[in-house]
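Readers should treat all values here as calculations from the given coordinates under stated rules, not as data from a laboratory. The structure displayed is predicted, hence computed values, not measured ones.
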Structure P
Amino acid sequence: MEDSVLAQNDVALMEHALRLTSGFGPWPAAFMQRLLAKSRVRRFARHELVGVEAGEPWTFVIISGYVIVNRTPPKGPRAPVTLLGPTSLIGLVRLLENTQGMESLEPDQRVLYDFSACLDATVVQMPTAQILELLDEQPALWRAMAVMLMKQHRQVLDTLLGAWVGSFSQRLAWTLERLAMLYGSKEGPVIKIGPRITQEDLAALLQVTRQSVNKALRKLEESGAIGIRYNAISVLDLEVLRSHSTAVL
């Protein structure tokens, strides 16, 4: 009985999460139920591997928490690229490659991506083949999916450019601003940047030391732009934070 209730709760949780996205939101009930029948809720602890691009063809939608996208070039170290939060779709490259029938490069020539939980993360895990089958049955649904993919691609690109252009203090301010705007929860004039993102996480994303992050965060806090409590970062004044990200050196 308890297992049955748990399964029903997971199905409701998955549908709610998918309906919040622009790509799956318009799906007819019958199509949604067919997808949910082969999907499941997965929960991951901090730093646990969520999935790999070269593994089973799964697609994920983040329900809660954050997932780090890591990149491993053919000859080079694995490095974090960006951070994705609730309602983000993961596994885009695999999904699009399959629709185009693209041949994969040789293993020693291909850039590989994997996804790991930044904090405790809950996701909907869906078989990519099932998504493609349902989209092809009703091609009109592709439009909403394409819009979602392009919008997310733009958000990731904007975040990447801001995170790598300018001084470190500018890049940190920009990263915090983007996280607040994309995944923050507003409480009056304050924007809380989701669950606790540690200084180690920010250091990894920006490719600097934890000490550098700590020093820069304290300066932002002293300026009144942000507040820090037990690793939880809140944006107290968005305009002040933006002034740090766009400051002329």
Structure Q
Amino acid sequence: MENITRFCVKMKVEFAVMVFDDFTGRQLKGSQAKITVPGVENFRLVVKPDGYFVMLSGPEKIEKIMVSAYGFETERVDIDHKKICPDNPIVRVRMRPDRCYPLRAEHEWLEGCTIPGTVVQVACRTREHQLKLLMDYKKGGKELCIFPPGNENYEGKTFAIYTKDKLKEIVTLQERVSEKDSIYKLYEPLNGDYKKLETVLCPICKAVADKEGKYFMPVKGTKEEIDILNIVNADNKTEINKRAEEKDG
């Protein structure tokens, strides 16, 4: 009788990656996204059917990853291991649409020219996309309970906080603590006090100017419903367009 020796090798998870369409909040799963590690060919990656890209531990810690997907800009992400929760080691990556992104007829977009490498951030202030607070918060708070909860996952999403139509600060939501109440941890503590009846959170769309200084981003709202937060245009102009001829899909 042939002797068979079996080995069981346990692999330690370094962290997992979740990838989202930043414009719609839709999660990209499986072959919809590709993850690579710059300078490393034989890194250990397990692609789970539930949308997690699991990075297994190797001889060296992974300090940077690149995430690519059709219709999106390639994201280069620095991994800060100090900010990864050991009990839930997840890195959330929001993908920015590029010019191949499938826009609908009702979608508008912003494009222009500025200094190469400039990060362009736009706050979308349409009422249908605004979120509100379910309670008051003090300076130094490390989480937010938002309303309406909806079905969209806001993990890793950046918002502009407005009080009485005045921009107060920009925050990024981290992991979701409670799905029932839509409680999210924050990457950084709050810089101010906020009353729920006076405060709204407006989603931020972001683009990075390419080597020629050109940028492109879909926006949620019309020209009158967005705030350009930080941009320096070469010609001091911005332009918002609409694809009236674009088919729905």
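Out of P, Q, which one gives 19 for relative contact order in percent (Cα under 8 Å, 6 or more apart) as computed from the coordinates?
Computing relative contact order in percent (Cα under 8 Å, 6 or more apart) on every structure in P, Q gives 19 only for P.
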- Task: Using the calculated result 0 for helix-only ellipticity at 222 nm (-39500 (n - 2.57) for each DSSP H run of 4 or more, over all residues; to 500), pick out the matching structure from P, Q.
- Result: Q
